[in-house]
Structure I
Amino acid sequence: MPTPTRNNSERPLPKPPWIRVKLRSRPHPEAERTREIVRRKKLNTVCEEAACPNLGECWAKRHATVMILGDVCTRACAFCNVKTGKPNLVDPGEPAHLAEATAELGLRHIVITSVDRDDLADGGALQFVQSIEAIRETSPESTIEVLTPDFRNKDGAIEAVTRARPDVYNHNLETVSRLYRQVRPGANYAHSLALLARVKKQDPNIFTKSGIMLGLGEEQDEVEQVMDDMRAADIDFITIGQYLRPSPRHAKVERYWTPKEFEAIAEIAHTKGFLMVSCSPMTRSSYHADEDFETLQRRRNERTSAS
């Protein structure tokens, strides 16, 4: 692979052409409809809060990643654009509103994530459970993916969400072990891996998923080590995308990995035995999540038949 180009000064690296998103001259009607429903149901989305570059495309397809438990996080990760501070009270009507929005949008696949809520006794696990249950009642044909925090390893939290039986349980490692202290203060690399291993052990039928960002200063051998660690935890699906700096107060982009490098990393990931690999500069955790879920199901069936 080419020698990495490092960002050794405070001057930000210019964005290369392959990660620039082409904006529409006017909003797509379906994107506006998605926005209207999200606003009316008083829901937060990680699409907006994290300033996702794929928002326009996803919303035009009536796909949004809903962020429960408010829009204020109790942690301050160096890569994340979500506000940090003292969160508001948990909204008991949120699960019902989420279920109503899922039905109104006609979603085949819904992704539910949240801010970190270290202030709550269960880390917010109950709100995930109630959201899953509400959607199952109103949209029984919809598949559900959760992208949870680590719940600060609070007793029974992970097990409670797993018992609610989401179709996909996602928890992102975000970066390599060496960079955790500076990128994910308050989180623990080993615990994040163990979380997904516990989900798979409790319910082998749930697909497990995790993702990392490239461009924070990691080396290729460290990326490959993350893949090996994920496979040791029996993780089915890996997502790998380019880190984009939300603002000057966030961690610098140390390097932009090229599309060819992403292709090479994807090939390596496939050889590790993942059921699904999504790897490109613009890949995000829930980007194309509905299509990816269908692929996961098909590939699991193919492996089962082959064995």
Structure II
Amino acid sequence: MALNQPIKGIIGACLTPFGPDERVNYQALEREIDFLVADCDAISVAAVEAAEYTMLSREERKELLRVATQMVGKRKPVILGASSPSPREVIELAEYAAGVGGDLVQVLMPLRPWGGQPTIAELMEFYTQVASASPLPVVCYHNPGPGADPPQDAFVKISEINNIRYFKESSRDITKISRLIEQIDLAGRGHYFTTMQPLLATLMMGGSGATMPPPGTRIGAQVVRAFRAGDLERARYWQRCFALFPGKWAAYGLPPIMKSALKHFGVDIGDPSRPYAPVNPRDHAQIGQFLRQIGLLGEGAPTEISLKEAAEALRQEDTFLR
């Protein structure tokens, strides 16, 4: 679909459903995409590490990009993952993404192929090669750990490269976020997205929004709607939910928590790809209880009291375990 307006709000990072045979479960994927379309301003596919795209072969990854784009059916803009430390492979994936109907490609700031942080000059050369050859606009993606973690100046310099239109930044560092919103988004050099925990702060400082997997997208969409309506108390309520979810269960990692939480919405996309463990039954039940208490499931309306009760229940659970 043509991007007549810039993307702002929530980018839903589609998780990859795996069946018992460890192959992509496309029936579950369709249910997940329908869930995302209801809340999100754009959808990314195989673009973040929580999507477990590294567990797929190259052909499986490409098939996922193609089928998911078809399933979205132009209801929302689609951002397709094209990350690789090899500019040549990124460009090949970008060309494929354009051919199957993607609107943008997302490319992780790479570590050096042999490990270690690249210099700013190396990152500039990487993105210059990629952006100049990509038939689609590029989302520059920062995720320290699996990718590079350069100084703030690198982001500003990369924003000057033609065809770099968006940034997805995962540091949760409010000092970095505030500076880069000022020097990129508010300076007209690109649209700056963060993640769940600083979403409301990002919006208030003039950033474009945040990327997150479902069902965090349902909370994030509530924050954005309330902010746009000028209801800061309601926006604050929903943002506070991110203080506990998913962080209370962070030891599992993001994909197991979110796949567990989605099941409580009737969207079963399976468990993480083996050999990695799912959330255990006790914590799965606790996640569902939390989602109900804050008013995201069932008929209960969200209130300040319900959030305090949910936090207290988790605190008491922690005390019991100790």
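Where a number appears in this text, it was derived from the coordinates with a stated rule and is not lab data. The structure displayed is predicted, hence computed values, not measured ones. Cβ atoms are built from the backbone, for glycine too; each structure is taken alone.
Out of I, II, which one gives 1.1 for distance in nm of label points 7 Å out along Cα→Cβ at positions 122 and 202 as computed from the coordinates? Traced to structure I.
Among candidates I, II, the computation of semi-axes √(5λ) of the Cα gyration tensor in Å, for residues 130-177 alone that gave 20, 12, 9 used structure II.
The value 1.00 for FRET efficiency 1/(1 + (r/R0)^6) of positions 66 and 114 (r between Cβ atoms, R0 = 35 Å, to 0.05) was derived from one model only; which of I, II is it? Let's see the in-between values first.
Values: I: 1.00; II: 0.65.
Going through each structure in turn, the value belongs to I.
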